[in-house]
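Each in structure tokens, the structures are laid out below.
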Structure P
Amino acid sequence: MTKSILKKIVAIILALLAVLSAVVGCIYLPKRSSEIGDDIISDMRILTIINATTGDGLIETYIALAKEEARLQAEAEKMGMSKRRTFIAEAEAATRAKYEGVDTDNSSINPDDLAEPVKFYAEKLKAYIDEEARATEEYRKAHYDEAEAKAQAEREKKIAEGKDVPETLTVVVDMSGFEPTEKMIELRLSADEAYKQMGEAFKKSYPLIDDAALEAFEESIEKIVYVAGDDFSSLYDRYVEAGSASAIQDKTSAFLIRYADDFIYIAIALVIVMLTILFSEFLIGKMGIPRVIIGLFFIALCFTSLFYDLPLDTYFSNTLVRMGMNSIMVLAMVPGIQCGISLNLGLPIGLVAGLFGGLVTIQLGIPGIFGFIAAIAVGGVIAAICGWLYGHLLNRLKGEEMGVTTYVGFSIVSLMCIVWLVLPFNSLKLRWPMGSGMRNTIGLDKTNFEHILDDFLSFEIGGFTVPTGLLLFMAFMCFVVWLFGRTKTGIAMQAVGNNPRFAEATGISVNKMRIIGTVLSTVLGAIGILVYSQSYGFMQLYTAPRQMGFIAASAILIGGASTSRCKVSHVLIGTFLFQGILTLGMPVANVIVPGSTFSETLRILISNGIILYALTKSGGASRG
């Protein structure tokens with residue numbers, strides 16, 4: 001049997017399984033909101049309530065109530081400690097004796113007698129809890145700016161006093177002033193009345209329980225019946241965990257209804273695997289084995305998140321932010337590759353220039369967008385000068401660019417570790433409170449350019465936050481680089497990168513184009529670190545920029561670039577995939593293997609492994 005026939009057979013089997021899985025999911029998913037789904041949840045809910053409020057647990061509740069009543073009476077009569085302990089112990093013993101030998105079996109309870117009262121209570125409780133969640137969120141939003149300003153002021157005070165501050169600003173809205181709305185009060189009274197009606201039905205079915213016990217159980221029953229945000233899946237899982245699966249008559253149907261959405265996810269995953277197998281040669285030829293593996297791994301993480309009911313929309317929102325904050329540094333690789341210096345692992349030259357520009361604006365106290373623009377201007381000028389010198393160095397060492405850029409990147413970071421210690425800045429936000437030198441981490445705030453792009457025109461769609469300003473700036477910079485590639489200089493630069501000997505034969509100055517590309521790459525690095533810092537909320541000095549060149553290089557290679565050819569599209573695809581894997585990897589790993597460092601391990605393996613793969617594909621040929 002040939003490989004081609006075997007692939008087709010496997011693809012057919014996967015297709016049939018996908019169709020079967022999709023059919024099962026589509027049939028059973030609508031039943032969650034149907035009468036069948038309601039009956040399943042209702043039966044499990046009633047059994048969970050019965051198990052939680054009857055049997056020996058009920059007797060222990062009566063004992064606890066008797067002890068509390070005795071304690072209050074002892075306090076009212078001002079008994080001494082010894083007499084108080086004896087009084088409470090006697091109350092406990094009397095209660096135990098009262099119920100000794102009493103049959104606490106709940107098998108006589110008919111769940112059908114409780115079905116309507118419990119259902120009515122669940123509806124009323126859900127209405128109240130949802131209204132409470134809406135009202136509290138509205139209050140929180142209304143007072144968030146005030147709480148943020150207070151937290152920011154406290155943070156700035158600590159910075160001014162030379163104290164260490166956490167990397168993220170924690171904003172806690174004081175809810176002590178929150179008052180229940182009229183609608184909340186009305187719904188709470190309705191829920192309480194529904195609980196009393198359910199209690200009366202319960203007492204008829206189980207005479208051993210009384211009003212005092214029902215009052216003691218109210219909070220726990222409330223949590224059983226409904227918690228904010230509950231749906232079929234969360235209720236089903238909670239009741240199964242409580243041991244109420246025996247209430248389900250048709251366990252197979254209940255299982256299929258619970259996991260109907262997962263069957264649909266499995267169907268989509270099987271289709272992706274089927275297409276990957278069918279077009280494996282094409283995909284590997286176009287993308288290479290590592291990129292195919294990374295792409296499939298990212299898709300697998302997405303499906304795993306859905307399977308474990310993780311908030312995928314939140315993770316995609318975080319991925320979008322991380323993509324925007326890292327994309328300009330990845331974009332800095334484009335001019336370097338196009339001009340022929342290959343992967344610019346000397347990117348830290350531009351990064352430290354950008355950081356220096358940011359420090360200057362903080363020192364001068366330039367606020368907001370003006371501070372951000374000033375930081376780009378100062379950092380850009382320094383980066384251009386350093387890039388010009390760096391370009392001349394690379395022109396003298398053609399064919400050895402990868403080794404040289406790595407060495408230069410590490411060297412500039414080590415050199416700046418000394419420079420950061422001797423810079424004459426005197427702002428308390430920048431310097432250590434004692435001794436000399438700059439802090440390791442410089443906290444940004446609203447007085448400079450923290451989140452200046454992230455917050456611009458940002459909006460939410462459900463749980464998905466769109467950082468409009470950050471994405472617009474990313475798109476603008478990508479457009480500028482793309483547009484430059486269409487100019488006469490840009491085309492000449494790419495010609496030098498593709499074939500330097502041919503370009504030289506046509507009259508193009510190879511050295512000049514390489515310097516232009518190196519300068520552009522370095523300037524983009526300076527802009528990129530400022531975009532990264534404003535989004536992150538901090539500027540990190542000393543050794544922090546050392547690995548960023550490798551991360552940017554691996555991201556663009558994942559996107560489909562090589563050490564000799566690349567496009568802007570490779571930047572966007574690669575950054576999204578790389579950051580998406582890092583964002584999804586940690587929560588998925590924590591669910592599967594709690595407490596693991598899987599995400600950081602992935603970053604190291606991917607960033608270094610993909611660069612190694614790219615170098616083996618380039619063959620180490622000289623570009624001189």
Structure Q
Amino acid sequence: MTNNPDKMDEQKAITGGEFLIRDVKPEEVFIPDEWTEEQKMMEQMCIDFVNQEIVPHLDRIDSMEDGLMESIVTKAGAQGLLGISVPEELGGMGMDFKTSMLVTEALGQGHSFSVAYGAHTGIGTLPILYYGNEEQKAKYIPKLASGEWKACYCLTEPSSGSDANSAKTKAVLSDDGKHYTINGQKMWITNAGFADVFTVFAKIGDDENLSAFILTKEMEGIILNAEEKKMGIKGSSTRQVFFNNVQVPAGNLLSTRGNGFKIAVNILNIGRIKLAGGVLGGSKGVIDEAINYSNERNQFGRPISKYGMIKEKIAKMAVKSFALESAVYRATQNIDDAIASLEKGGMEKGVATLKGIASFAPECAILKVFGSEVLDYTVDEGVQIFGGMGYSAETRMEKSYRDARINRIFEGTNEINRMLTVDMILKKAMKGELDLMGPAMAVAGELTSIPDFGSAPETVFDEYRAYVKNFKKTVLMMAGSAAQKFTMSLAKEQEILGNIADMTIQTYVAESLLLRVEKLAGRKGGESAVELEISLMKSFFFDAAEEISTAGKSALWSFAEGDEMRMMQMGLKRFTKMTPFNIKEERRKVAEKAIAENKYCF
């Protein structure tokens with residue numbers, strides 16, 4: 001697998017979850033230093049849009065000024081920002097998934113607008129684009145891409161959140177087969193207040209699975225509740241939607257009967273990785289604000305950016321965000337390559353896109369969890385750097401703090417996504433798509449043998465590659481032992497699965513960061529050319545090793561005992577061991593560079 005689809009046959013492309021058992025080379029990943037000039041221009045256009053159309057009006061947006069958010073979405077459409085992923089023949093720009101992710105990141109600093117944008121271009125537009133028939137796509141997609149029509153997605157109900165397939169909204173087909181009558185209630189519907197097009201999920205008769213329908217706002221019987229009052233993202237339209245005997249033409253059934261749950265799951269996969277891109281942009285913006293304030297705020301005769309504890313905060317914020325960026329674009333390129341490979345095999349673009357993204361569903365869940373928690377970390381530390389001003393509603397930092405919290409709930413809670421991360425990888429193994437058993441047994445055998453410490457690493461990359469291999473061993477050791485211990489009841493051991501998920505998340509992100517820095521070193525001329533990036537890498541690994549060790553110990557103490565406990569505890573200690581270095585100095589290098597540049601500059 002390479003970044004060039006024409007060379008993908010040189011070796012079998014990596015699949016979702018396979019990172020646990022496969023060595024990945026730096027040349028196999030995409031890094032942000034490889035953006036084209038056209039992509040950079042698009043990114044800057046989006047940043048300019050946020051700075052001109054959103055930032056000056058944040059208070060007006062948060063006050064839900066009538067028509068304001070709708071008008072901003074319309075302006076985004078006029079600039080082509082709503083049709084990045086839409087094919088040119090349907091009025092869009094036809095860009096690849098990676099470019100659409102860059103746009104999502106750049107608009108991620110837009111507070112409530114980012115939510116409205118994501119809902120419209122993602123869950124609002126994509127179900128029709130990827131599952132609609134030719135007539136439906138021709139009717140709706142061009143107007144959604146231009147911004148003439150706005151879209152929302154009606155899945156969640158008062159009694160069905162994460163368990164979407166338990167929805168109670170019903171659709172009854174008329175005797176003449178010409179229309180469905182829909183009755184039910186949906187809640188937390190983003191963009192509902194100004195949407196023209198509603199993708200609505202309901203069960204037909206006594207069907208076990210949901211079906212999906214396209215509704216438009218002029219249909220009689222669609223009733224909107226008042227706007228919800230929320231902790232954050234106050235400018236985002238969020239309403240309950242009631243369907244009271246709404247008659248929907250039979251031709252508005254999206255895809256086939258009973259296929260709604262599959263649509264929902266696949267669209268959520270896209271939403272999860274796109275959320276990771278959005279929070280990455282948000283995190284970078286927060287870091288910029290925090291650094292700028294720390295350089296301007298004087299205490300005891302000098303800027304607070306001169307103090308060690310402030311430097312440590314800035315460094316940790318930057319390290320986590322740099323690591324997130326590395327993982328987001330690694331996975332995004334993997335998805336783009338999978339899509340290209342499927343298209344090369346003759347698959348239609350829309351189907352290939354869905355299958356390509358679905359094949360990396362574990363990574364989508366990983367990035368959703370890690371990304372939302374990185375943003376939560378940066379906004380929390382951002383408020384702390386601002387001190388009392390960070391608690392004032394006059395500052396953008398206070399808005400960022402409140403707006404960030406929803407991301408751990410959006411697109412499936414982080415608890416659900418932690419369960420999914422492990423569950424999806426184990427299911428791939430059970431289907432024979434991943435050979436986890438062989439590597440897990442090899443790790444078990446290694447625990448009972450004399451350790452082979454090998455020769456001393458020649459480069460920092462050799463050293464950190466060995467750490468990644470060991471991190472993977474901890475996951476395989478813990479997952480293999482837990483699966484053997486609990487067999488079919490493992491799904492009930494959520495605390496242990498959560499521990500294994502945390503180990504998996506840290507391992508994936510750590511490897512992504514290593515691959516990025518190593519590839520960058522190759523492009524720039526060796527280790528000496530990437531000293532700052534190596535400091536970022538070392539700082540992340542320091543924390544990752546500790547988190548993997550802690551999560552592993554928590555899992556281990558929850559199910560192992562006796563000789564097994566002692567042996568695995570020794571293995572955990574061995575596999576999370578790192579050669580000591582001065583973590584304070586590595587973090588200071590990162591912080592001082594950002595402080596000197598007065599922004600996130602990595």
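The figures follow:
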item: Among P, Q, structure where Rg/Rh (Cα atoms, Kirkwood Rh), for residues 120-471 alone as derived comes to 1.10; result: P
item: Which of P, Q leads on mean count of other Cβ atoms within 10 Å over residues 72-79, largest value; result: Q
item: For -24500 (helix-only ellipticity at 222 nm (-39500 (n - 2.57) for each DSSP H run of 4 or more, over all residues; to 500), calculated) the corresponding structure among P, Q; result: P
item: Structure with the greatest value (metric distance in nm of label points 7 Å out along Cα→Cβ at positions 16 and 304, set P, Q); result: Q
item: Which entry (P, Q) yields the derived value 1.29 for Cα Rg over 2.2 N^0.38 Å; result: P
item: Entry that produces 21.8 once mean count of other Cβ atoms within 10 Å over residues 208-215 is calculated, selected from P, Q; result: Q
item: If relative contact order in percent (Cα under 8 Å, 6 or more apart) is computed and equals 15, the structure in P, Q; result: Q
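Every number in this text was worked out from the coordinates using simple rules, so none of it is lab data. Note that the structure is a prediction, hence the values are computed from the model and not measured. Cβ atoms are built from the backbone, for glycine too; each structure is taken alone.
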